[in-house]
Structure I
C-alpha cells in the first residue's frame, strides 16, 4: 500500500509525467505493451474499470473490460488512420474521474447505461494510442496495447476481489477520481 501511495503522490507532484507515454516509437509489441502503463491517465482508468467490474460482479466482470478493449482497438485504428476525434484527451481524463467516482460511490448502474460510456472511454483511449503510435508496425503495437490494457483490467478485478466491496475499495475509487482531477488541472 505504501508503494501505491508513493505512486499516487507522484501523480499529484509530477503531473507532466502523466502524459508522457514512452515506447510507442518502436512500433513493436513491447512499445504497445508499455504505452498504457507509462501514463498515469491510462493506468488509472484501466485499473478503475477493473475495480468497477469487480464491484459489480456478474456479467459486468467480463462485459466491461471486453467492451472497453474492443472499442479501444477500433479507436486505435481510427487514430492511426489519422482520422480526428475531438476531445480525446479530455475524454481520457473524464474516464479516470468518472470510473473512479463510480467505484467510490458504489454506483450500481445497469450495463445498458455503463457499456456505452465504457465504449466511448475505450474509443478515446484507443484513439490516443493509435494517433501516437508508429507509422509502421501497428499490428504488433496494437496487440501490445490491447494485452496491457486487459492485464490492467484484470489487475483491477483481482484487487477488487481481494479487498472486497468495503471502504478500501471505495477509497481506491475516490483516490482515482481525485488523481484524475489533479491530472485535469495540471494539463
Structure II
C-alpha cells in the first residue's frame, strides 16, 4: 500500500522508544478515504478464507474494522477494555499496552463470539503483539476459529508479527516498519 506508506512518511511523527504517532489520519482524526482503501486491501488479502465476523479491541481498531465489515457485509464485534455490568457470558483476558505501558482487562460477550464463528481480526498497530494475543485468547476461549489478523501498521522491530506467525496465525500487515531508529521511519 504505497499510499499508506506515503501518508505515514508525510504525516507520521516518531517519538523516542519506538512510538509512531499517526493520530492525524488513522486513530484520532481519521481520513475516511484512506480508511476505505485500507479496508479494500484487507478484503482483497483475506478473500480466500472463510470469515463470518470481524473482531477488534477498542478503540483504535474500531474504525478500520467497521469499514472492513461494511465492505464484507459482516458484523463487527469489539473487545471492551472494561466489562460492562450488562455484559452476559463475558470472556475476559488481560492485555499489556505498549503505548500506555500498563495492563488492562478486555472482555467480549460470549453471545457475540462463539464456536460457529470464523474471525478476522483487524487492528491499527502490531507492535509486541499483546493486543493481538489478547484477541487470540478470547477467540480460543469462545471455541471460535481465527481466519487471520490484519494490521494497518506492523512495527517489525518489536517482534509481535514473528510471535503470531510462529503460532501459525496468518498475519497481513499493510505497512511494515523495519526501524524507527533516530526517529527516522524506514519500511521493509
Among the shown structures I, II, from which was the value -26000 of helix-only ellipticity at 222 nm (-39500 (n - 2.57) for each DSSP H run of 4 or more, over all residues; to 500) calculated?
I
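Going by relative contact order in percent (Cα under 8 Å, 6 or more apart), which of structures I, II comes out largest?
Values: I: 38; II: 19.
By relative contact order in percent (Cα under 8 Å, 6 or more apart), the leading structure of I, II is I.
Rule-based calculations on the coordinates, nothing more; no lab input. Treat the numbers as computed from the prediction; the structure is a model and nothing was measured.
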